[in-house]
Structure 1
Amino acid sequence: MALVTAGSLAVLALIVAIAAYSPLMAVRTIEISGTQRVSAGEIQASLSDQIGVPLTLVDRSEVGAVLGAYPLVQSYSVQTRPPSTLVVTVVERTPIAVFANAGRFDLVDAAGVVIETADAAQPGYPIVTTPTGGASGAAFRVIAQVLRTVPASLAGQVTAVAATTGDDVALTLSNGSVVMWGGSDQSALKAVVLEKLMAAADPATVRTYDVSSPQAAVTAPR
């Protein structure tokens, strides 16, 4: 009985192995999800070498090398779905700000990677000014941290951000008011304090909100 069982298991393992490497279990379809700015069709074409490869032999490092050529791709995951589908899920970089650059405008993410360049500033994102003139250095790193903690109710009103160091971030709002944010420390508390200050007085009457020391935040009238 033991010999029969062992033989059956061996046969089953052989069948599974043959099936795994069979053309019937090879990649015939490549699904791309999560793309907005990157063309899913372009990525599919770039991965066309995977067509016909058995699912068990798909080389994830090769897939990663292909996706690494797309600067807008921040991360990705690769899965195989029997009998014949390669599934690639992409996470694109999230834009946070715009830099003026030689008469054009670079839309960048929190790491300073350029997502797109246009002749006009991309709407909905603040224009950033730093000592380097670009998305590098301590000032931009702090600006990126601050922009991620600005209250959602306020984010759409921020039209410009400037900093000369990591401790003097200033946000300009669409109504002309300026928020003196300071550094990235206590940003969660600063966001709460700022919302309270903005609710306490008509924004049209306020020139500056200074939350750089949130326990002693002050406003200045126009």
Structure 2
Amino acid sequence: MNRRNYQKELEKIIEENQSKSRVPRLLLHSCCAPCSSYVLEYLSKYFDITVFYYNPNISPQEEFEKRVEELKKLIAELLVIHPVHLVIGDYEPERFYEISKGYEKVPEGGERCFRCYRLRLEESAKLASEGDFDYFATTLTISPLKNAQKLNEIGEELGEIYKVEHLPSDFKKKNGYKRSVELSEEYGLYRQNYCGCVFSKAEALEREARMQEKREQKKSAQAQGTVCTTCGQAF
């Protein structure tokens, strides 16, 4: 079975709308400003975009609010073709913890994340349907750590339920992620080192601790002359 190329599907939709001189309305779920930067730069040429910031997974609340301010800053400063609007969803962490019950120990990228995708995308699909938008989508597919296929599958399923078309995407393609890093630096955006939830933060801290331990081991080995001068590995 061939994997779908969601980027090509997106390009085809854009081409079809352009051929009809249409500027469709898009409800774009945003996880944070850095991930939104390239997506907005790219899609604002072709869509009238309303950014929807709905992320009950983010913890603590101060982090949630910090990301809101960064998103406001980006939208105010980013050079776009068509105007970009912003809707801030309610902070409802209890909803995230409810869908995470029983999945607390699942590593990042597993079933807990898929349930979180659905929570955020369902709220987006509802709003898109109620607001009579032509499409809804999410910036999440720009992350190398997010499962674009699963995100698109969930989006399509919810689109059928709420009678609004899901816009396929894999924004990391065509150097999308790289461009988001460049734009984040250009606009001085805060780039968090974890997805947002308490579980991903714990994993990020564990990764950093392991990296720090390796750095200390290498430093100690170098001091003792027990490190390979070619590859840098301690022995």
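Nothing in this text is a laboratory measurement; each read-out follows from the coordinates by a stated rule. Here the structure is a predicted model, which is why all the values come from computation and not from measurement. Cβ atoms are built from the backbone, for glycine too; each structure is taken alone.
Can you spot which of 1, 2 the value 53, 21, 14 was calculated from, given it is semi-axes √(5λ) of the Cα gyration tensor in Å? This value belongs to structure 1. Comparing relative contact order in percent (Cα under 8 Å, 6 or more apart) across structures 1, 2, the highest figure comes from 2.
When FRET efficiency 1/(1 + (r/R0)^6) of positions 84 and 116 (r between Cβ atoms, R0 = 35 Å, to 0.05) is computed across structures 1, 2, the figure 0.90 traces back to 2.
Computing helix-only ellipticity at 222 nm (-39500 (n - 2.57) for each DSSP H run of 4 or more, over all residues; to 500) gives -9000 for which of 1, 2?
Answer for the origin of the read-out: 1.
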